[in-house]
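As structure tokens, here come the structures.
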Structure 1
Amino acid sequence: MRQFSESDVTEEYVAALNDPEIVRFTEARHTRWTTEKVVQYVKQSNQVGRFELYGMFVKTTDKHIGNIRLSGFSAQHNRMDLGIMIFDRGQWSKGYATEAIIGITNHLLGGRGFHRICADYYASNTASARIFSKAGYKIEGVFKDHFLLDGEYVDSIRIARVNE
């Protein structure tokens, strides 16, 4: 993993952001993405202490397969929010998301000294439920009918990992 930059934006990545199956459980699904919009998003998402965007790259090939975005930083409460997306379908179910979440969580709680990392996922997103559970995140609450997905309201599962 490394900071994601404008030079990392490819046609494949932009196309993936416009693929309904890939962005189904993300707010990215509400935007029609162009290269220019993605580059602007990347610029806005790299403001240390406010937003941080990391690219996930396969070690052996340096192929970009997904991102982790940190947001909602609170210096007063020593916490932040984390979001993840693997956009390369060929890399789904290979353990990359779990490895990335464990790695960045350990770095944030240990190396950077944060106390708490929060996230949420759509209740129907069983892959996220599995991944975050493997990474030691615990369910803290359910926001009923929090997301509108395919014309139906879906619960948001709120999770966190706390530095004990």
Structure 2
Amino acid sequence: MRRFSYKVGARGFTVFELMISLAIVGVLASIATPMYQNYRERVRVSTAAADIAAISAKIKLYYTDERVFPASLAEVGQGNKLDPWGRPYRYLDLTKVTGAGESRKDKRLNPLNSDFDLYSVGKDGNSKTSLMAPTSRDDVIRARDGRFIGLARDFDP
């Protein structure tokens, strides 16, 4: 019969050491997870802004060729384009709209653009015409006829 013998000086982890290690890993994970989520959201916003800039350029090129803005994004080949949150981009030709009722508005209720509105409804998927509405603060917008593209909460006319 064989006997198992323990070597003198052989050492393993104790339960206490394992618990401390798990606690440290847990604390690090609880710090890293929100930072990673914020990073992912910033990437989505940047992607939406880049998409809006590219679509805006296509709309302006269409206007240069046709002398009229497209009726929809499908006319510039972007009808099926989705924002990073999986929703379609919103477009409105302001040259065909009477009054300022449908256009996006800043905090003074002035229209954001004079040519067309192009935006993403953002993370929450909700939006109002006024940028001051809480549901519109996360929208990625095009304003000042394309001189500003970014989050609605960062726009200050």
Structure 3
Amino acid sequence: MHVEINDVKQRLAGSHFWLTYLDAVGDEGSRIGIHVAIFAEPFLSLVLEGKKTVESRFSRNRCAPFGEVMPGDVILIKEVGGPICGVALAKETWFYDLDFEPLDRIRSKYGDSICGDEEFWAARADASFATLIELAETTTMFPLDANKRDRRGWVSLRSMQLSLAI
């Protein structure tokens, strides 16, 4: 998968916030991380419409984005099997070891913002780790092809990469 940051900026030409923010990604010493998050429906639409304001990722093992996404990071929103079609800012992040933080407590506190139904929560009952990300400045953009061929649902990239190759 290969994404040029300038291609992202062109597709966000109408957004002063994002053009300014993405310029800061390339600044020397920038610690802004860039991530590609893959979304399936209905969550893709819920995020892009601003109804889903907390993204959650659950896993049995410590894997991205656990411990990798930080407040201020850029999240490129990619459709499963499709293009990058949006961008969001990680406003706040929380990481949970589910051996110490019950899933029911996470559901109670963040459930409405996560937009998961009974099936969603049941499918996560065996998870060991949870990453929660409060999304801000979520913006749709003209689709950008991203030929991602592996099965990862989240890819963390290093900051200061003007050409993002994974």
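We did not get these values from a lab; they are worked out from the coordinates using the rules stated. Model, not experiment: these values are computed from the prediction. Cβ atoms are built from the backbone, for glycine too; each structure is taken alone.
Can you say which of 1, 2, 3 returns 14.9 when mean count of other Cβ atoms within 10 Å over residues 71-78 is computed? Label of the source structure: 2.
If Cα extents along the principal axes in Å is calculated from each of 1, 2, 3, which structure is the one that comes out at 42, 39, 30? The read-out comes from structure 1.
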